[in-house]
Structure P
Amino acid sequence: MKHFGLALLSAFLIASLLAEDRVWRDENGNLAPNTEARSAVSGFGGWLVVTSDADWRAKWETPSNTVPRFTEAKIVTRGKHIFILTFFANPQLTEKSIADVACDIDVIRADGSSSVHQTDAVCFHGELKGSATNVYLSAPILDFIGEENDPGGKWFVHVTLKDKNRHVSLPLKTSFILIDKTV
């Protein structure tokens, strides 16, 4: 019986630790599985979105009870604008309620060369306007347009969110395929 109690306690602790690494929920409020683009570590969540929505800002700047829906851009034609957005949730706050989130950003062209490389960019620093568990948009927003000389093929986007107060890093990645316009 003693072993059963220890096993049950161990299972509870493991479940608690695992649950802490899932902060994202679906439209029904159920915990959503982590993906390469949307994940969590130690209660800190991050989500990387490549969207073709020119009105992404209007979709984002809505009342907190409205869930924005973004069109994910997986295939992008040359000349089309896309936006790379990084969201975060539940950053650790200091005693003065300050969040400090940095990010490393890399956009890799289809030929393997670097399009964007930025280390320790300020994603957010200051007091949050709302609960720490709300979802926040990070400061770096990339506006991309595939130009004539950009190589076609699969481009990779890597963002590592860093909760500097919690001392954790959260690597996120996604990709899109740049193609020529169809006639």
Structure Q
Amino acid sequence: MGETLLNWLAGIPGEVQMMVLSGFPLTELRGSIPLAWTVMSTEWTWPWWKIYLLAVAGNLLPVPFLLWFLEPVSRFLRRWKVLDRFFDRLFERTRKRVGTKIEKYEALGLTLFVAIPLPVTGAWTGSAAAFLFGIPKKLAFPAIALGVAIAGGLVTLIMSGTLAGIGFIVGSH
């Protein structure tokens, strides 16, 4: 399946590839920004701001759908025992990971959680947390969007500094 996805992505413009990679739950912008600056740097010769904007936009694309449809879809799928257990585990793990922060600070806690550029702290988990903790959609989307923008800025700064440092070290020999 991964090979098929890569073949499909190879046939579309780089900007769309970047947005698709940023929207995937496993990569989000935490994976797509480093990918754009390293592996794809010979093919995608973009300035940092373009990488940042495409990554943030792509990462935010699934959020409205997750906020609006996670509850009805999970309710429908829970009719099957195997999927009911899956959602129980998924939601319990999400509650444990983010519970105290979001219960205490609500939308601000959601923003801070999503803003931390670590695995499983992005827009997908933030959307699930907003649903689980009953944060209204009109507050959840801006909170998640701000968190994604901050995380994108942090990952961009980290990549810029790392690559500049490597360039300095390699260039000084």
Structure R
Amino acid sequence: MKELSTYMTRQLAVRVAVVVILIAVVAPFVIYAVPQVIGANHSYVVLTASMSPAIETGDVVIVSETDPEAVEAGDVITYVRGENEPPVTHRVVEITTEDGQTSYVTQGDANSDPDSGAVPADNLIGAVVLVIPWIGYVIQFINTPTGFALFVLIPIGLLVISEAWTLLAPALRDTQTEPEEG
């Protein structure tokens, strides 16, 4: 009886460990896909090393919309430079106000000089509230045809096969075990 109890305890421990690992693996992707689950608004894959070492290429930044007046020097913000340009995530090094318009002088941590041209407050997307390391590489890979096949099409195919097997296996067993008449 003690062996059964030990076996059941191990089984429970393994199941709990599997659930914890699954949550740890899946949670960052859920946060990237739906940043609202943590109260943020946007998520972006970092494409350059301009914010290294604080934010590396392949990291994901989670951005929360912020009141432009709440931004302070030292904050890491995400903003747009212009139409059809990707968002930029850099640190605010200075805040200026000219003719009642607030602007931010920004600089990547890895850059020796501030960015050219101040960022108008209207271009602010928000402040970075969370950095998730490395998952940007996976997200970029999933956006390729090979990655889409590996992470989306193949798992869906395996799920369909598994479900078909679950539905058809009892019927196949019944036809094999039926006694012959005669």
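Here, each number is a calculation from the coordinates, and none is a lab measurement. If you're wondering where the values come from, they're calculated on a predicted model, not measured in any experiment.
Some observations on this one:
- For helix-only ellipticity at 222 nm (-39500 (n - 2.57) for each DSSP H run of 4 or more, over all residues; to 500) computed as -4000, the structure of P, Q, R it came from: P
- Ranking P, Q, R by Kirkwood radius over Cα pairs in Å, the structure that comes out highest: R
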